[in-house]
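Trainee: Alright, structures below, take your time with them.
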Structure I
Amino acid sequence: MTASMVVVMPVYEDLEASSRLFQELAKSQGLGTYIVAVDDGSVRQPLDARSISAAGLEGVVVKLRRNVGHQRAIAIGLCYVAEHFGEDVRVIVMDSDGEDTPESISELIKGLDSSDIDIVVATRRSRVETLKFRAFYVVYKLLFSLLSGRRISFGNFMAAKMPAVRRLAAMQELWTHVAACVLSSKLRVGSCALDRGPRYAGRSKMNFVGLALHGFRALMVFAEDVLVRVGVACTLVAGLSVVGALIATILKAVGFATPGWFSLASGILLLVFLQTAALTLIVLLLSGMIRGGGVLVAGSYRDFVEAIINASER
């Protein structure tokens, strides 16, 4: 396929917003933009390839057999692009609801002109979200930094060179969390501060449980680092409990302990030691299981695809 820029977007029950996005992409980026829209098992509002051709654009609708979730839908789209496009293509990943504005793509693309940059990610100058979401996002970034030792300040809106897309498509972590996969890929990442726009239509389908699960999935990508940090913390607590038990024994021996105090203190410290020791062992076992994890088979994304509908054929 010949195209200078390919836009990958997941779409789930969002026909009105995605149709308007196609129109806006044609206006802001030109008719040379190629769309790879991944219909994530929509039932009520399945995506029609005619909405792409109606905007004057070329592209395909990758229709999935079932709903696999936002991150896996993006992974399938990137795997499709890596398989079907040449090295000179610039690839954009964005949401289909309009919050990732088409006008911002030009700023992202500019960052790829540097030979020292493989991917340019969008960080947010302003957000159109509730106070609850903002508070959760701050907590999420703090926990992510504490447990993984890395900072994450971007989402799915990004521009990438094709070699970077091929590298990501070969990584198992892409199917878990796209942004965390970019962090773990060792690619050279640049950032671009952009404003987030309002939705074109409808309401967000992401709820608090979904947001929390999304945050946990980011940590899963760095599971080994998280497990090591938790294991070290558990070992430290277990060591402190042993020290506490020794101090309690000394106090009892010299007669400073009140009746019943030594039994209570030693019992609590023993429970702390046993629990942290057991947790440390579990952490070590999980770390070994993750290190020996599964291997991504080339072309495995096709198992989720029901049909690929070309917009020019409709």
Structure II
Amino acid sequence: MYEDFYKGKKILVTGGSGSIGKKIVKELINYDVDVIRVLDNNETDLFNLESDFGCSKLKVFVGDIKDCQRLKSLFRDIDIIFHAAAYKHVPLCEYNPLDAVKTNILGTQNVIDMAIHCDVDKVILISTDKAVNPANVMGATKFLAERLMIAASLNSGEDGTKFSCVRFGNVLNSRGSVIPVFKKQLKNGGPITLTDEDMTRFIMNIQQAAKLILQAGELSRGGEIFILKMPAFKVSDLADAMVEYYAPKYGYDKEDIEVEIIGKRPGEQLYEELMTPDEILNAYDNGDLFIIRDELNEDHEDFIYNSNEIEHLSKDEIINVLTRMDNLEAK
């Protein structure tokens, strides 16, 4: 198992107090790592993270990836960086494009430059399906962040820092995602606000996301994009499933919960893709993962990885997903 790979390693997580970063930290605490440094610009969340975990090998630092000197001081002696710091909310990035560029693109280049300067062994970028054929600012900045990482790996040489990306779909119950929004609306008795009845998304839980990222840390040889195989659903089916599952828990009759169609938000797409047609030609099947490398796979599968075209989870299957999610959170 890849837990052995992390034995004695010094790890740094940017954006480590966010949903994904915090889960990475929680997993790493269970491994025999030497130190875990967490960098974030949210002082309160860092304080809560340190209080929640109370671990001597965990060190938290307030800072920003736009500050190269801060990165240089924290990257010394680090073996692996998990780069999760980013602006990720699509509408906010649409209205604040320059800030998204400064953080998601220029900030990523700062991480690359300082990792090379400090002789870090590996850097893993946390990316998103919105980077594939991007139709919004957030996706475009993540697409360029991926390109910067791949280019850095090509230029770093055989003995230099290895740069790779992890690309996945919507993470269930992460901050700002649709499930917490629907839950809040259901607690208030509705209505649930649905942007478009035909909208589809790929999904994974936070546990799967963290495992994929840590697995990629071991498998990375530089220049790869790692993609978890995951199911998709219609967001309208998710809304129906959540009404059926949560309304009674919050003391409401599911028949009394209304669903209101409000239209797509700025920058939103009806469906997501996890690979381009060209990337499919370079994709290798690694069991639970697809790995995109800068080489043609003569035996590649001619599969479809579009959230609109693959088979969707049924309402009952979504309810099972919600049940497992709640059970994991309760542990």
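Just so it is clear, none of the values below were taken in a lab; they were calculated from the coordinates. What you see is a predicted model; the values in this text were computed from it and never measured. Cβ atoms are built from the backbone, for glycine too; each structure is taken alone.
Trainee: Thinking of I, II, which structure, once helix-only ellipticity at 222 nm (-39500 (n - 2.57) for each DSSP H run of 4 or more, over all residues; to 500) is computed, gives back -11500?
Mentor: Source structure: II.
Trainee: Using Cα Rg over 2.2 N^0.38 Å, single out the structure from I, II with the greatest value.
Mentor: Largest value of Cα Rg over 2.2 N^0.38 Å: I.
Trainee: Going by relative contact order in percent (Cα under 8 Å, 6 or more apart), which of structures I, II comes out largest?
Mentor: Going through I, II one by one, relative contact order in percent (Cα under 8 Å, 6 or more apart) peaks for structure I.
Trainee: Output the label of whichever structure in I, II has the greatest value of mean count of other Cβ atoms within 10 Å over residues 21-28.
Mentor: II
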